[in-house]
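We did not get these values from a lab; they are worked out from the coordinates using the rules stated. Just so it is clear, the structure is predicted and the values come from calculations on it, not from any experiment. Cβ atoms are built from the backbone, for glycine too; each structure is taken alone.
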Structure 1
Amino acid sequence: MKILVVDDEMDVKSLFEQKFRKEIRGGVFEFSFAFSGEEALGYLAEHSSEVVMILSDINMPGMSGIELLKSIRADFPSAPPQVMMITAYGDSQNHDQAMQLGADDFLTKPVNFIELKEKLLLVK
C-alpha cells in the first residue's frame with residue numbers, strides 16, 4: 001500500500017522509516033514524503049492513482065492540512081485516497097472541520113504508532 005506522509009517536520013521521514021522498518025522491508029507499506037501541502041499536491045498530480053492513503057499534518061506553513069484536504073477532495077474525486085489528519089492540537093474545531101471536509105480519520109500527536117499501524121492494516 002502506497003502512503004503519502006505530509007508534514008513540515010523533516011524528522012518525520014526517519015521516524016516513519018524506523019517505526020515501519022519491517023513493513024517497508026516486507027513490501028506491506030511504501031512511504032513517500034512531502035514537506036508541504038503544495039509539494040503533496042504536486043506529488044499527487046503525478047501519482048494520484050498509486051496513493052491509497054495520505055497522512056497529513058494540519059498545522060503547516062503555507063497551505064494547511066485542512067486546505068490540502070479541500071484540494072484533494074476537489075481535484076482527485078475519481079481516485080479518492082483515504083486521508084488521515086494528524087495534529088498536535090486535538091481540539092474539536094480542527095477535528096470537526098477535517099471530518100466535514102471528508103477526512104477518513106484523525107490522530108493527535110505524538111502519534112501512537114501501534115494504533116496507526118493497526119489502522120493502516122485495516123485499509124489494505
Structure 2
Amino acid sequence: MPRIRHTTLTCSPGCTVEATLELFGGKWKALILYHLFEDGVLRFGEFRRRMPNVTQRMLTNQLRELEADGLISRTVFPEVPPRVEYELTNLGMTLRPVIEALKKWGDEHAHSLQGRKSAD
C-alpha cells in the first residue's frame with residue numbers, strides 16, 4: 001500500500017507532527033533507528049538478531065523506506081558474498097532526541113502500559 005505524503009505542511013496545526021510520524025511510524029522503524037543510534041553501523045543479519053520478531057520481508061521494506069526518506073544510508077561492498085551495511089544519515093541523526101524521548105517515556109511508563117495490556 002503506497003504511503004500518502006503531504007505536499008505541503010500547512011494543512012493543520014498538527015500537520016508537521018503527522019508528517020514526522022510518517023517518517024518513522026509503524027512497529028519497526030523507530031526500533032531500527034534506535035539500534036543504529038546505539039551501534040552506529042549494522043548489517044541486515046544484526047538487525048534480525050536484535051529484532052527477532054520482525055520478518056525478513058518487513059525488515060527489508062522498513063529499511064528501504066527509511067533509505068528512501070533519507071534517514072539511513074545503505075552501502076553495498078563488492079564482496080562474495082555481498083556485504084551490506086546500514087547507517088544513519090545526517091538527517092537521520094537529527095531524530096536522536098525524538099527516539100531518546102520515546103525510550104525515556106517508555107522506560108518511565110512501561111509498568112502502567114503493561115498493566116493496561118494485560119487487562120484487555
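Worth a mention:
- For distance in nm of label points 7 Å out along Cα→Cβ at positions 15 and 31, the highest value in the series 1, 2 is held by structure 2.
- Computed -17500 for helix-only ellipticity at 222 nm (-39500 (n - 2.57) for each DSSP H run of 4 or more, over all residues; to 500) - originating structure among 1, 2: 2
- Value 0.97, calculated as Cα Rg over 2.2 N^0.38 Å, assigned to which of 1, 2: 1
- Identity of the structure behind 32, 22, 19 (criterion: Cα extents along the principal axes in Å, for residues 39-110 alone, calculated), options 1, 2: 1
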